[in-house]
Structure P
Amino acid sequence: MSGGEVRILETLLIIYSSAEFVLLDEPFHSLSPKMVSALKDIIKEQSKIKGFIISDHLYQDVLEVSDEIYLLSDTYLKPVKDLTELQRFNYLPKNI
């Protein structure tokens, strides 16, 4: 199996586990755009029955499957109301 195939298999095993909450660290990394789209659909569907915590540098993909956004900085977890807050603190580019 390729690296991407192994990665998607590992991610699916975790998503479909019996856990009530799932922590995914960079689940979209090294996947083809088609697989990223399919994975986002699966996460959206499974989020009806379990919670997800997703950390990824590919913020646009994460935003598409997120109900809430939090910023972890300097040991504090802060709810983010909108993307302009993240832009103001230089966590996102100004031109999104």
Structure Q
Amino acid sequence: MLEETAIHLAVTGSSYRQAAQSLEKLVGYACMSHETIRQLIVEAEVVGHRKMEKKGRVFFIEADGLYVKRQRSCMKGKEEKIVTIHQGWEKNGKRVSLVNRR
């Protein structure tokens, strides 16, 4: 029962260390380390897992920034944000182009 409680605390909490600390407060002494809890989760059996169904279209969102220096020395540089939304890739010979890009 202690291992199940440790797994539940680790999965619902924010970290393995926090789960170990909560378990220590619950029991009264350090009964399990955070690494032991991690190993329990790695070895745990997944119950009730179901496959994801593909619904509708898939969109990819890619974002990046490009730092641009200003020509005048008194002005600071600026980061320009670049965002691309597309539905996938299409091969055109050696090049690849985006499908339905925005």
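If we compute relative contact order in percent (Cα under 8 Å, 6 or more apart) for structures P, Q, which one ends up with the highest value? Provide the component values of the computation, followed by the final result.
Numbers: P: 22; Q: 16.
Max of relative contact order in percent (Cα under 8 Å, 6 or more apart): P.
From which structure (P, Q) was helix-only ellipticity at 222 nm (-39500 (n - 2.57) for each DSSP H run of 4 or more, over all residues; to 500) calculated, if the value obtained is -10000? If you can, show how the numbers build up before the last one.
On the way: P: -12000; Q: -10000.
Of the options listed, only Q reproduces it.
Can you spot which of P, Q the value 5, 12, 8, 8, 7, 7, 10, 10, 10, 9, 8, 6, 1 was calculated from, given it is P(r) over Cα pairs in 5 Å bins from 0, in percent, for residues 32-79 alone?
Values: P: 5, 18, 28, 25, 13, 8, 4, 0; Q: 5, 12, 8, 8, 7, 7, 10, 10, 10, 9, 8, 6, 1.
The value was obtained from structure Q.
Tell me which of P, Q gives -0.96 when you compute log10 I(q)/I(0) by the Debye sum over Cα atoms at q = 0.20 Å⁻¹. Mind showing how you got there, number by number?
On the way: P: -1.05; Q: -0.96.
Derived from the structure labelled Q.
Tell me which structure, out of P, Q, gives 27, 17, 14 once Cα extents along the principal axes in Å, for residues 8-47 alone is calculated.
Working: P: 27, 17, 14; Q: 30, 16, 14.
Here the read-out was taken from P.
Rule-based calculations on the coordinates, nothing more; no lab input. None of the values given here were measured: they were computed from a predicted structure.
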